[in-house]
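Colleague: As structure tokens, here come the structures.
Bear in mind that the values in this text are calculations on the coordinates, not laboratory data. If you're wondering where the values come from, they're calculated on a predicted model, not measured in any experiment. Cβ atoms are built from the backbone, for glycine too; each structure is taken alone.
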Structure I
Amino acid sequence: MKEKSEASSDFAKKKTLLEQRQYLPIFAVRQQLLNIIRDNSIVIVVGETGSGKTTQLTQYLHEDGYTSYGMVGCTQPRRVAAMSVAKRVSEEIGTNLGEEVGYAIRFEDCTSEKTLIKYMTDGILLRESLRESDLDHYSAVIMDEAHERSLNTDVLFGLLREVVSRRTDLKLIVTSATMDSDKFAAFFGNVPIFHIPGRTFPVDILFSKTPQEDYVEASVKQALQIHLSGLIGDILIFMPGQEDIEIVERLEDLENAPALAVLPIYSQLPSDLQAKIFQKAPDGVRKCIVATNIAETSLTVDGIMFVVDSGYCKLKVFNPRIGMDALQVYPISQANANQRSGRAGRTGPGQCYRLYTQSAYKNEMLTTTIPEIQRTNLANVVLLLKSLGVQDLLLFHFMDPPPEDNMLNSMYQLWILGALDNTGALTPTGRLMVEFPLDPALSKMLIVSCDMGCSADILIVVSMLSVPAIFYRPKGREEESDQVREKFSVPESDHLTYLNVYMQWKNNNYSSVWCNEHFIHTKAMRKVREVRSQLKDIMVQQRMNLISCGSDWDIIRKCICAAYFHQAAKLKGIGEYVNVRTGMPCHLHPTSSLFGMGYTPDYIIYHELVMTTKEYMQCVTAVDGEWLAELGPMFYSIKHAGKSRQGNKEIKLHKRGKTAVIRIV
């Protein structure tokens, strides 16, 4: 959504699409840029956000003849950007979206045989490389927003470097918003760097005199102060996550204040609501956009004169204590801070209010954010590289190699799931896992379900888990929506509750009216159906049987346990759980079907842990202790105590060292 946002601004109403294209800074250097691309296999293109590189570069290559012998592909780290940029470019070219210009994101392919320009998330191109290692369908690949250093982007760097060395006809263009360009150029073999001149206005940066205890409250106060000052211009507030954004949205409820349209933007927001940030506000109404770091570089909105920077963002970081990635709030880097302040100087002089001190900026913030590959679980990356034939992962060309411990830990997790053997080689199960665009544990659950005779049911559960936020709680109707949600509850399992929701929706002919009556997002459920359809196609291709176990839901619970036995918790005290392997306390989430239901099972498995004020288990299912011992023998065994007829059974944890079991190559 970069410069394309101008589609509904005042500027757009006064100028034709062609005039808008020619107004962008990149247009002035079009020919020089095409010349340097023609003369080099790899080029680094540096330009401020809003310079036009995302929407124009693909079109320039198309106009220069590159689409006559292949597609021009453009990768984005975010789904929102891939979809909205494709829409904008299709308008500029004058075609329907999905024809000459299309996009592909996980579980959604809006392309056709006609497609010449394809926008996609970086994960999509990675998966395409599995089918076609030299990416023969492409004449040029643009890696956009490379400075974000997403996990998939970093893996693509290493793969594409090899592809270009084998395919002299392929052009690779890596674009970045100023940071890291020298590092990129060196990684690809001292390739040329092309700078697009910017067109930015001065921004006054105002630091907080003292550290702020509550960044949400401080942001609201600062935005109010700007709003009531009478100064002209829209406001952009940067918040770490959706929960904070929803609190700030209450700004709109102010009485006796000038009109303010508070508009949220975050990746899980439905696309029709995302589009609102680009629409012109009614006369006399100021826009106040509340965003996550998605608005740092992926989106550009005209008219922003004031930025309020909380100084925080959410990052996925591998937490060894819980053995998985946790999304937590961290201070931003100096590079993030500079990107955020730049948002205020796009259409005129602006102001940026930083809710942290100048000393914190200079002395406490990192220069740039640590790349995702150095801080997250790498199980999917390991699986992908192994399936591409990379035997020794430590020899793969990473721009910033991941810590060896992270790599070993990820291999250990894959060994637990049966995807790797004792030598670290892919097993048949591992090869099958790679076929699914899912986390390894979800893929394992689908694979196991075929042998257990519940694949049709597990397919629905996995599809429901792949789509966020099925239920919603509207303001003022929280209690009512909670009561309706309880009707779907299956007391021993959140997974089965999801299955129950889907089956009831299906029995009501997939009705949107039914969804609205039950506080369920219709769009989310439609997406679940699409995901189910795509996963089913993969299962059919892989000759996996689709069977339902009917009402024998114990089989489904056991199947879930087969993929998540490593994420088990046992009851300790009243309603208190501890992780069986680590002893770490973990709590049932208030939205869980098991929360406050009168009895608490001895053993449960959970889909994920969410770290907020406590460690909350999300999507929980009660399991039998004997299942844990049967399905996870590398961790658990049954210890019989006493001589009663019941013979008190307790699950005992094996203390086994992981390095003895698995080697890295």
Structure II
Amino acid sequence: MRSRLVVAVTAAAVVAGLFGAPPAVAVESYGLTVRVESATGTPIAGEDVAVWLPGADHTRDDNSDGEPDGRVAVGTTYSDGVIVFHDIAEGDYVVQMSSVKDFGTTYDASVTVAGGPAAVSFVDQHVVTLSGTVRDAVTGKGVPYASLVGYQPGGSGYLYLNTDADGTYRTLTRTGTYTVDATAYGYRADNKSATLTVPEGADRSGGDVRIYAESWIGGQITSGGKGVDSFVHVGSVASHSSPSGVWHEQVTPGRSVTPYVAGGASTFTTYYGNTVRKPDAKKVTASLGRSVDHVDIAMVRSATISGTVVDRKGKPVRNKTVQAVNLGRAGTAKTKTDSKGRYTLGRLATGKVVVYVSGGSKSLPAYGQRTVTATQGRKVSGVKVTLSSDAVVYGRITTTGSKVTRQDVSLKDSHGEYYGTLRPDSQGWVGFAALPAGTYYVHVDGSNVRKKVTVKAHRQVSFGTITRGRQVTVKGVVRTAAGKPATSALVSVADSHGMVYATVRTNSHGSYSAKVVSGKYTVTAIASSGTDAPARVSLTVKKGKSAKKNLRLAHGATITGKVLNSHGRPAIGVRVETLDGRHATTSTAGTYTITGARAGRTTLIVWDPSYVGGYRSTTTTATAKAGKTVTARTASVH
């Protein structure tokens, strides 16, 4: 492109020219094209280009306009790697290119503009094209819109770019070796850095970087076949599902977790695998870069019981606590009656359930209970509980030699059913209320004293005064089967009715001391741990005479066995216990080992106390032999 600079001249100058004076010369200007390419011929955009007068001081600015005096033009290259400076006057110049990609490295070229447009080309010698793909490390697919950042350790090059929708990228960069990190939405922030080497003089393709996605697990929570809004517990995190029960949660790759949902008003706590028992739950593990779907949990529904509580006259009883307990398996529930005496109890297991209420007034308590059969997933309605048990048995206790307020008094019926233990007031008065009609025994615990009393329905009856004699001391030493002092052994001294005044532990010397009155007693010692079996001896205490009784623990038996579920598989995490309290929990193979069992035919209680809606209780037997290991009959739980 050419343009002419118009110069104004005077008439005198024209005349002078006609008579041989030097004529005025018009100054010509032309375009100056500057092209910048990489070492492999790719146009480079954004490179800084300036045109200078030869020998100009790049820092001199005499007119203080912020522009160096010797700089004629300045600009940056466009996408085609070219910038055209227009109206450059004829003359000699120095064109300087500063490489943005090569951190300000400068290249100079001399050019003369004379008689037409001029052109200058630069090759940014250390800049080439780098291309590649950020890929999912597991699937190999491109990661869309990933961010890629790289730097040269100890060098001056850097990378900062984003991938396209297909995960690919292409950029001009300085040659050298880069440490590169890629990040993207849904991908781990701690992926291992990659190393990319960009050689001199050649474009680098295949600069792939692989990153791992975050690991997730997810599924749907349902109850009765319908999705439910829930909190899913995954480790220490509670993940809130959508209203339709859909949930997902990020997890640590390679680590097994057992998701569960806490029980609600009509459901049990349910673990992945649709079980109420954690030992039977399924585990889920998401490997590095992968997620696991369909971790679904169908909530196990509980049984529900509803009804009303009324007094003896049939009037509703409001704001009273209603409780229920499963018989033969774990399961309890608790609620209060509303203003109309209504109640609803949930979270109960299939089977027999006792519903009971304590009510009445402070001066005349009352009690009522019903036994019903419940089924999980169903509701038993109309269960009326009448507070009909309101009989009272009361009387006075006197003691010799000790405060009456320290004496336990217990009540049992004629069948041996226990109703409770109380302590008298400072005057010795004690009473048992909310009783059904029947015959009872009032026990002064540990004294061999009891009194029979019969009460009719809705009546009050006094058992009179019961006098307990002066207490004496029974003491002794408990030794292990090996003859050493048994430290912290539990010692109880029961009277002839099985009632105990107090239970004590032996000291570091194996010694114990307990209070009794007179009569026949049974002293029992149970080791705090180890393989020794309990020891039990009889003792007769004379009135007013202290006694001494040493015990030696027996060589305990070891009982092993197995518990299977209804499918014949191992029942894991079930408690197996002797009547003496020795116990063990079944392993992943359903096996158990109990040490320190008493020799002889032994009944073992098999139960599942930790999981409501779990296995029903059962029993099995074994014939234990002191110092020997025996195997009990295999137990089956349902």
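Colleague: Please compute mean projected area of the Cα convex hull in nm², for residues 171-458 alone for structures I, II and give me the label with the greatest value. Each step should come with its number before you reach the end.
Modeller: On the way: I: 20.1; II: 25.9.
If we compare mean projected area of the Cα convex hull in nm², for residues 171-458 alone over I, II, the biggest value is for II.
Colleague: From I, II, which structure was distance in nm of label points 7 Å out along Cα→Cβ at positions 475 and 571 = 4.7 calculated on?
Modeller: Numbers: I: 4.1; II: 4.7.
Working through the options, I get structure II.
Colleague: Quick one: relative contact order in percent (Cα under 8 Å, 6 or more apart) came out at 7 when computed from one of I, II, so which one is it?
Modeller: Numbers: I: 11; II: 7.
Attributed to the structure labelled II.
Colleague: Still on this model: Quick check on the output: -500 is helix-only ellipticity at 222 nm (-39500 (n - 2.57) for each DSSP H run of 4 or more, over all residues; to 500), derived from one of I, II. Which one produced it?
Modeller: Numbers: I: -10500; II: -500.
The structure behind it is II.
Colleague: Work out which structure the value 1.09 belongs to, where Rg/Rh (Cα atoms, Kirkwood Rh), for residues 307-418 alone was derived from one of I, II.
Modeller: Details: I: 1.12; II: 1.09.
Matching structure: II.
Colleague: Given that Rg and Dmax of the Cα atoms in Å, derived from a single structure, equals 47.4, 164, which label among I, II identifies that structure?
Modeller: Working: I: 25.9, 87; II: 47.4, 164.
Going through each structure in turn, the value belongs to II.
Colleague: Shifting gears a bit: Rank structures I, II by FRET efficiency 1/(1 + (r/R0)^6) of positions 323 and 595 (r between Cβ atoms, R0 = 35 Å, to 0.05) and report only the one at the top, that is, the highest. Walk me through the numbers on the way to the answer.
Modeller: Details: I: 0.90; II: 0.45.
For this comparison of FRET efficiency 1/(1 + (r/R0)^6) of positions 323 and 595 (r between Cβ atoms, R0 = 35 Å, to 0.05), the top structure is I.
Colleague: Just checking, which of I, II has the largest value of Cα Rg over 2.2 N^0.38 Å, for residues 235-626 alone? Working shown, then result.
Modeller: On the way: I: 1.08; II: 1.23.
When Cα Rg over 2.2 N^0.38 Å, for residues 235-626 alone is computed for each of I, II, structure II gives the biggest number.
Colleague: OK, next. Which of the displayed structures (I, II) returns the greatest value of distance in nm of label points 7 Å out along Cα→Cβ at positions 283 and 539 on calculation?
Modeller: Biggest value here belongs to I.
Colleague: Follow-up. Computing mean count of other Cβ atoms within 10 Å over residues 451-458 for each of I, II, which one ends up highest? Display every interim value, and only then the final one.
Modeller: Details: I: 20.6; II: 14.5.
Of structures I, II, the maximum of mean count of other Cβ atoms within 10 Å over residues 451-458 occurs in I.
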